[in-house]
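The data blocks that follow each hold one structure.
FYI, it's all coordinate maths here, none of it is from the lab. From a predicted model like this one, the values you see are computed outputs, not experimental measurements. Cβ atoms are built from the backbone, for glycine too; each structure is taken alone.
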Structure 1
Amino acid sequence: MTTVATLLSDLSSPDAAKARSAADELASRAKDPEQVGSMHQPLLALARQAGATPQARAFAAIQLPKLADFDEVEDDFWKIVGALASDSRALLRRAAAQAVNNLDAFGPDIDRFFEPLLGDPDPAVRLEAALGMASQRNPKGQRLLYERLQVRGPGSPVFPFPPRDDRHTCLAALLVNEFPEMIAPARAIYEDPTESAQTRMLAAAVMASGGDETGKSVLLEAIEDPNTEAREVALDCIGRIDLEQGIEAMVGMLGDRDDPLRGLAAQILGDCGLSEAVDPLQAMLADESELAENRRKAAKALAELDDDDAWAALQRARPQLGDPALQTLVGELLAEHLEEELE
C-alpha cells in the first residue's frame, strides 16, 4: 500500500492524473477509521506548508473536516483556515471557505468567519462565503444568493461571472431556508427550458419550501418521472423540505422491486423519522434477494428512525440475516444504541 507521505507528495506532481489519483486515495483513507490515525498530522503539515503547491494545500484544508477524528485537530483547523482566508491567492481563500462549509456545525463563529469573505475581490470566494452563510440561515448570505439567482444576463455587480455556473449550487443552499422571496426567481429558473432537468427540479423545490403550491405539485408528480436523475433530485428535495405527501408516497416505493431508487427512498424515510416505514424497511432488510446496498440502507434507516418499534425490528432481524457483513452492521447499530441508552 502506498504510504500517506508518498500520496501527499504526489499531490504536487506535475502529472495531473497522478495528482488526482493521490487526492482520491487520500480522500478515501480519511473516511476509514482504521487508517485515519495516520492522516491528520500529515494533512495538517501540508495545509501549513508554505512551500507546497496551492492546489495541495487547498486539498489538505478541505479534507480536514472530513477526518473521522476531526475533534482531535479542530483547534489547529481553525488556525489554518484563518491563515488561508487572508492569503493573497484566491485559490487558498476559497479552499478555506470550502473547508468551513464541510463542517457539520452551526453558530455565530461560522458567520463571523464567512462575513469578511463576502467582500473578497474574487467572485468564487464570495459565492462560497454566501453559500456558507445561507446554510446558517444568515440573512446576508441569503440575500446575496437571492440576488445571484435573479441574474439572467452576462453578469452582475455582486457576482460578475456567467450565472449558469452556480445556479444549481445557489438553489441547493437556499432549499431549507423557507425564503418566500425566492419563489419568483426560482420560478423563472423552473420555467426556463434551457436549464437542466435537475436544476429545474431543484428550483421547484425552492418554490415549494417557500410555500408555493405549484412547486409542491411538481415535486409530487416527479415521483413518477421517467427521468431517473430528475426523479432522484425530486426525492432528495422532498425529504429535505419534509413534504408530507411525498414522504408518504416513498413508503410504497420500498416494495417495488423494479424501482431503482427504492434504496434512496429508504434512506430518506429514515432521515425523516416516519414511523409508518418500520414494517416495509424491515421487509427490505430481511429480503435476501434484495440488493446488498439497499439492505444496508434499510438497516441504517431503521436506526435513524430511533423509536422502539424500529429497534425491535433490528433486534428480530439480526439472527436471521444470511449476510455476515449485514449482521455485523446491525450488531454495531444495536450496540451504539445500547451505549447511548446507558449514558
Structure 2
Amino acid sequence: MTKTFLRFVQCNASGNHCLIDTLESTRYARCDDLIEYIISALVINRYSPNAKYFAPKNDHAQTAQDHLKCYFERLSIVSLPIQSPIDEVSVEKAFRFMLKGQKFVFFAHGTGLFSNSKLFKGATSDTFVEWTKANADESVEFLKSLCQKNGYEYSEACLVRHPSDIVLSRLERYFNNQKLSKISINDLDYHAAEVRNALLGIKEKLLSENIPIFKYEEIVRSAGRCLSAELCFSNAEMKQIRKDVYFSSASTGKRYKYSRKMNNKIRYALNCEIDWLGYEWTDSAHPFYFWLKAIYCNFLTIKSDIILVLRIHLFGYMKNGQFYHHKLSIPGRFLHGLLYRTTKALNELSPLMPPLIK
C-alpha cells in the first residue's frame, strides 16, 4: 500500500485545530510542527550560518545550528546517533523518527514557513533575518525529497477561512487584553499581509495545480463530511469523527461580531479579492441584514461556547485545541471559571476523585 504525506497549505487561524481534531480521528497521523522548524533552520543555515535570530518555539536569539540542536533535543531521539553539525542526513533521520512508519500522515499547522515570507527578529532590535518566498519554496522541495526517500507520496490541499475572520482571530489571540479598535495600523497591516500572501499562494496553486480547497466554515457546517470527498473516509472513520469531535460554530462569522467600521478597516488592510473563494465583504450587506447577522452570530457563539465548556468539564472532552485557541464569550468564560473553581474545590475535598480538567 502506498504511504501518503498530505500537507495543508494555510495560514495560522484558518481553523487548523478543527481540521487536526478531525483528521486525528481517522487513519491519518499528525506530523509534528517541529519538521517545519527544523527544515527552515536548515535552509537558513545554508545562507546565514552565523546570523543569530529568534526562531519559532525558542526564546533565545541563536544561530540556525543552535536552533537545530534545540529542536533535536525536543525530539528526544535517544537511540539515534546524530552528527554535529546537524546536516541533511541528520534531518532525514529525524523525519523518519517523527513519522514512526505511519502510512497516512498529514501536516496542518506550523507557522506558515512552508508557504510565506517572514522577518525573524535578530539578536538586537535593529537586526533581522529574512525568510523569503524562495526560502519557503526551497523548504517544501526538501520536504518533498524527504517524503520520496521514505516512500511517501506527497500531496497538498488548502485550508481557507474568510480572511476577515482570520485577521480578527489572530488579533484576538496576540492582543488579548487590548481593544481591537485600538491596535496600531502597523500590527494590523502585518497580520493582514501574511493572510493576503497566503491567499495569493493558494490561488496560484489552485490555478496551476488545481489542488483541493477546504473551507473551515464548511468543515464545521458539515461536521467534517466535506473532507471525505477528497480523503475518502470510511463509514467507520466518519462514525469516529462524530463520536470524538465537537464542531463548534463559535468562530464562524466572527466578522459580524465587530462593527462595520472595523470590518472596513480590515478589508482595506487586506486589499485582496475574495470572490474566487465564494466569500463576500460585509460592506456589501444591507445594514439591517448585518445587524440581524450580528445577533445570530453572537447567539451561536454563546451557545457553542457553553456546550464546549460543559463537554470539557463534565464529560472529559479531550479534543480541546479550539478551547485554547478561541476567545470565549463572556458567558462561556463565566461558566468555565465557575466549573473550574467547583471542580478544584471538589478535588481538594476528595483527593481520590480524578480532576475533570487540568
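Out of 1, 2, which one gives 1.4 for distance in nm of label points 7 Å out along Cα→Cβ at positions 119 and 143 as computed from the coordinates?
Among 1, 2, the structure yielding 1.4 for distance in nm of label points 7 Å out along Cα→Cβ at positions 119 and 143 is 1.
Given structures 1, 2, which gives the highest value for relative contact order in percent (Cα under 8 Å, 6 or more apart)?
Going through 1, 2 one by one, relative contact order in percent (Cα under 8 Å, 6 or more apart) peaks for structure 2.
Just checking, which of 1, 2 has the largest value of mean count of other Cβ atoms within 10 Å over residues 295-302?
Across 1, 2, mean count of other Cβ atoms within 10 Å over residues 295-302 peaks for 1.
Out of 1, 2, which one gives -16500 for helix-only ellipticity at 222 nm (-39500 (n - 2.57) for each DSSP H run of 4 or more, over all residues; to 500) as computed from the coordinates? Don't skip to the end; give the middle numbers.
Working: 1: -19500; 2: -16500.
This value belongs to structure 2.
With distance in nm of label points 7 Å out along Cα→Cβ at positions 7 and 279 derived from the coordinates and found to be 2.2, which of 1, 2 does the value describe?
That value comes from structure 2.
Given a value of 69 for volume of the Cα convex hull per residue in Å³, for residues 15-70 alone, calculated from one of 1, 2, which structure does it belong to?
The structure behind it is 1.
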